[in-house]
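Read-outs throughout are calculated quantities, based only on the coordinates presented, and are distinct from any laboratory measurement. Note that the coordinates shown come from a computational prediction; the quantities given were computed from them, not determined experimentally. Cβ atoms are built from the backbone, for glycine too; each structure is taken alone.
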Structure P
Amino acid sequence: MTALKAPPGAPEVLARCAALVRPALRRAVGRLHPWTAEMAAYSFGWCEVGGAPATTPGGKGVRQTLAVLGARAAGADARAGIPAAVAVELVHTFSLLHDDIMDGDATRRRRPAVWKAYGTGPAVLAGDALFALAVETLAAVPQGARAVRLLSAALTDLVRGQADDLLFTGRPWTGPDRVTVEEYRAMAEAKTGALLGCACALGALLGGADEDTTGTLDRAGRHLGIAFQLVDDVLGIWGDPAVTGKPAGGDLRERKKTYPVLAALDTPAARALPELLDSPERAKEAAELIETAGGRTAALTEARTHTATARTLLARAPLAAGAAEDLLTLLDFLVGREL
């Protein structure tokens, strides 16, 4: 399978938006209790345990970028989207802190996860603090009531998606109670797509967009989120550890019910797959069978379908030209990450 290629302009878009948002994000974190502020700064890669400055690479900053581009797409100055960008970045980080605890993931971005570095209780507290700070950030803007409602709706979906994802682990690989690709798609939209859609919509709202435009951007972001999750699933099985920071086949050893696995299980070629999936030491064999059965191709095809839907939605919306182009560039980048 030939890897999808990322367009060269996306890293510049991400870097430009991150530079715009970072001062406001640091100021917001600085309002927290010093202990939770340190844990937050550690999670962003700004410091080490104990507070010594660090330059550890953080996340891609996708959600904050979408918020800034949402404001620009509405015809406003990019700075109008900064409160939305700060809020969604805080919520995303809060979700990662709690997610790592729930999944038992000991590392995040090639260093100890917050719960391993500081303890489970402190990490939960830091996540709670980031969530509260996100709400406070949005409540302070003129459109605060509507902005908080948008964020709350996205969080409700995010929690629903996370609940489904956790419940999936207890369901069988085959039979009437198996996880279907349709159920998986709904989970991915809620767990990943809701916050991406919210980021776009919040930025547009603060930029003065009407309800139809914010709704269209929300839907586009949700489709982007599904595609983003599907590519993550592929990377979780076949990704280069030097790029992903995770061991190859890690999702298989953890018995995660990801899209490539579910798609492969639906084919006659994968009759032996359940036995392999129940044997973590045979993850390499399982990956080979999943690819032979078409699971990898199915996931990337599905990702392209949702990318195309997002592009169609963006094309129909009355968006400012420059921002629309950046949104499309970012969309292609997120689905075209190197495998």
Structure Q
Amino acid sequence: MSSSLVKAAAASAAVLLTTTACSAAGGTAAGDEGEQLSLVGFSVLEAANAPVFEEFAGTSEGEGVGFQTSYGASGDQSRAVEGGLDADVVHFSLEPDMQRLVDAGLVAEDWKDNETKGIATSSVVTFVVREGNPEGIEGWEDLVKPGVEIITPNPASSGSAKWNILGAWAHVAGAGGSDAEAEDFVTKFLENTIALPSSGREATTAFSEGNGDVLISYENEAILARQNGEAFDYVVPDDTLLIENPAAVTTDAPEAASAFLTFLTTPEAQADYALSGFRPVVDGVELPDVEGANDPSNPFPDPGTLYTIDDDFGGWAEANTKFFDEESGIIPRLQAETGTAE
């Protein structure tokens, strides 16, 4: 099947703007003559970070601080930092991308020792469908019906893809199914997958260009697409997986980076992230109406069953090895068997 996979168009590089100054060449959001921090993040953060930067600039710690930014597929971004890409703050899709930098000595081992356990943003696995939901996709079982065409990012590069596939696995295993039954379900899921773009943002681009019946995505990515005028609907299935995105500073980052990291989990910053569809990770956030949500006044309803990596997969250290190890992981093997490895 790999020869027939639809190739996603590359997501265009966007420049973050603040009320001060910007430079398209570097993707810079900068203060006037102030300190520059380098932030490396996963692709869907790009729009969400703009109001957070502006809010931080209004604090005493953030006065005059600007940002040089780099966004892309989470795994690719992590590997780039490991390979020498300058970073003071890193904000990835999932913990293994952070652990790579811990192992390389670029992020401290105690990066999770805070009130949110290192998590700065969160979301849930969601189904993005065509306007009016013509295929009637409401739950996971609808995805594996004959003829349904799925788009989801590639787990070899994208953190979003790993969340999506583990959400499919949890649908079976979390309800008491065996590993063999879960594997059979994920095999059917992959057989219906027609595109594996390299990042969550590129997957949305492929879907917006008319490919596929359903895009497996972050809830916040679905909300952001609708804010940008896409004629999509989205469905939060009754059982889904909690997505938790970690952030940290690098070991040689300046003090301003630590101040910014602390700011990310304040109610003010979390309210800014909520505007782009992220679910708050702390209490006490005054939620605004969220344009693009199914119900802007109640944008983040609780799913019937919410699975988590820690409770249902034994944590990322165990899950990443079991499911995504290049040599022994279940998912690379199933991708090879179904022809969706590339």
Structure R
Amino acid sequence: MTPPVAERATAPEILARCRALVRPALGRAVRQLHPWHAEITAFSLGWDGPDGRAIPGAQGKGIRQALAVLGAEAVGAKAESAVRGAVAVELIHTFSLLHDDIMDGDETRRKRATAWKAYGTGPAVLAGDSLFALAVQTLADAPGARCVPAVRLLAGTLNDLVRGQADDLLFETRPWTGPDAVQPHEYRLMAEHKTGSLLGCAAGLGAVLGGAGRTETDALTAAGRHLGVAFQAMDDVLGIWGDPDVTGKPVHSDLRRQKKTYPVLTALAAGDRAALELGALLRTGEPLDDGAVRRAAGLVEEAGGRSATVAEAHRHLESARACLESVALAPDAVGELLALLPFFVERTV
């Protein structure tokens, strides 16, 4: 009698398994920090203290942790070999959010005050700096020869990340329309640097710490980068049309801030009547009232910005799939990586 085929784990189950594996090591890492920085970090991670439990709804999704763990499993290594890399990536991710919230002036994240709002700008900056240093130390302390390529991969990622953040800030100074306007392809490159680089690093670190060669590591890193661009694209959709009860942000929040995102830029590039009206609305530079924001959101959708952004996310998911299928990897781990793909375009927060 043929034994029944085991059901493949769902995306939430995969994310939960990887978070549970990484959480103890992440807690130990945070407790190495100065007590003040440890408290701010625990707050940012959605814990009730460095030794405490998670606060429901205040945690991240654990995508980067999962990519690190699955990256190791994909190259035939044990999941535990990737924990150090998962911790380093989570520390860098938290560092980037602490600084990003200050630069963007965001006062809430995951329905709570951001760290700078709760503790002050200076303490939040210092906490972020301490996480940066701890992430590098975490990989530098890896046993054997794997620490060198791991630190090298993280260093390249950090260069990409800050490059992407610089471009994102510079975009704010450029006009909405005309020869100096931000083009969709420029935004796509910024998203790959700012968001894709860290997801690529997560998967790549799993492979490196799992003892993989260059071919497998490069394929997993590339897959992660594509997933990051898909993630950012859907983040932009949620920033305009997300449910505020789920996202914790006001409806049309990105439009209220007149933030240059992929849906808006692709809508403006359409050149049709809706695009021209949208450009005229945004060019004034004046704050948009509720009526103007609703009108702008409608024009973005009418000009095809929303559908183009969703299509962009799907294209990058397919590119990630192609990367995973381009090399010989452990089938079960690849199956779990593929099971995560719909999460990137179906998520609501």
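Out of P, Q, R, which structure matches 2.9 when distance in nm of label points 7 Å out along Cα→Cβ at positions 202 and 234 is calculated? Comparing all candidates, it corresponds to P.
In this comparison of P, Q, R, the computed figure 58, 42, 38 for Cα extents along the principal axes in Å is attributed to Q. Matching task: 4.8 is the computed value of distance in nm of label points 7 Å out along Cα→Cβ at positions 122 and 330. Pick the structure from P, Q, R. The read-out comes from structure R. When semi-axes √(5λ) of the Cα gyration tensor in Å, for residues 74-161 alone is computed for each of P, Q, R, the one that comes out at 29, 13, 11 is R.
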